[in-house]
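Listed next: structures, encoded as C-alpha cells.
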Structure 1
Amino acid sequence: MWPSQYQDRLASWVDLRHRCRDQTLDLAVLEINTWWFDAPWRPYYLHWDDRASWPDPWQLLADNHYCDLARALGILYTIDLMDRTDIDDRYIAETDLGNLVLINGGKYILNWSPDEILNIQSQSIVIKRSTQHHTIRAYT
C-alpha cells in the first residue's frame, strides 16, 4: 500500500533503494518497477514540453501525483540514486508503448506493467523522444 504521508513515502523510498542496492539487477529493477506502480495515478501530471520544470525526486514524492511520465521519472530517479555499477545507461523514452524507462541498451524496460519487466529488443519500440538521466535539470 502506498504511504499517505510524505515522511512515510520518503522512508519507504529510501528503504527501497537500500534493499535494491544489494540485489541482483534483475530483482532490483523488478522491485523498483513494482513499487512505483503502487503510486496513485493521475492523468497528465507531467508533460515532455515542460521538462525544464520537472520536479526533483523529493518534490515528486511530496506532490504525490503520478501519470505514467511521473512514474517513469520516479523510477529513473530511484535507479540513479542507487549508484549501481552494473547499469551502463538509462533513460526515459516517450514511445508508441507509453513512457518507458530503458536500462542497459534496452535490456530492461520498466514502466510497462506492475509486475513485469519487458526485455524485448528496443528496435521494436518506436521512440518519439527521450532524455538521458544526466540531462534532467531537477537534481543534477
Structure 2
Amino acid sequence: MARQVFVLEEISAILLSVGAPKRVIEAFETRAKMVIENRPERGVQTTSADEEVDDITVASGFGGKSRVGFVELTLNNLRTQMESKKAREVGLMLIEAAEEASSDEIFVKLLEKLGVTAPEAHGHILIDLREIRQGTRGISYPH
C-alpha cells in the first residue's frame, strides 16, 4: 500500500473532529509550519553523465491476492503501486512535461537573445505560454 500523505488543513480537521482543544490544534499548526519552513528542499539538479541525483526504479508485478498486474514506482525511499492503465497515464504525463520543460528552456533562451533578461518577465511569459499550450495557467489534469 502506498504511503498516505495529508495536508496540514486535513490534519487540523481530523484533530478537531476527535475533540482536540483549539490550543492544541493551534500549537500543532505552529510547530508543523516551523518544520515545513526548515525542511530541506531539493530543487532541480543537473548532473554529469556519471552522477545520479534521484534513485528511481520502475518494476512490474502481479498481485497474488488481487490477481491483477501492477506497476511499482520507487523514487528515493517513496514506493507506490498502481494499475497498468494509471502507469501508462503517468508515463505519458512525464513525457509531455519533459517536452514542455525543454520547450520552456528554449523559449527563455530565445527571450534572453531578444533582450528580455528579467526573470520576472520570463515567469509571466511562461505562464501565458502554459495557458496557450494547455488551456489553463495552473496544473492541467488528464481526462
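Using distance in nm of label points 7 Å out along Cα→Cβ at positions 68 and 84, single out the structure from 1, 2 with the greatest value.
Top value of distance in nm of label points 7 Å out along Cα→Cβ at positions 68 and 84, among 1, 2, belongs to structure 1.
Using relative contact order in percent (Cα under 8 Å, 6 or more apart) as the calculated read-out, with 13 as its value, let me know the right label among 1, 2.
Computed on structure 2.
As an exercise: P(r) over Cα pairs in 5 Å bins from 0, in percent, calculated from one structure in 1, 2, equals 2, 7, 10, 11, 13, 14, 16, 13, 9, 4, 2, 1, 0. Which structure is it?
Attributed to the structure labelled 2.
A value of 0.95 was computed for FRET efficiency 1/(1 + (r/R0)^6) of positions 4 and 28 (r between Cβ atoms, R0 = 30 Å, to 0.05); which of 1, 2 is the source structure?
The read-out comes from structure 2.
Distance in nm of label points 7 Å out along Cα→Cβ at positions 20 and 116 was computed and gave 4.6; which structure, 1, 2, did it come from?
2
One of 1, 2 was used to calculate helix-only ellipticity at 222 nm (-39500 (n - 2.57) for each DSSP H run of 4 or more, over all residues; to 500), giving -17500; which?
Going through each structure in turn, the value belongs to 2.
Readers should treat all values here as calculations from the given coordinates under stated rules, not as data from a laboratory. All values derive from a computational prediction rather than experimental measurement. Cβ atoms are built from the backbone, for glycine too; each structure is taken alone.
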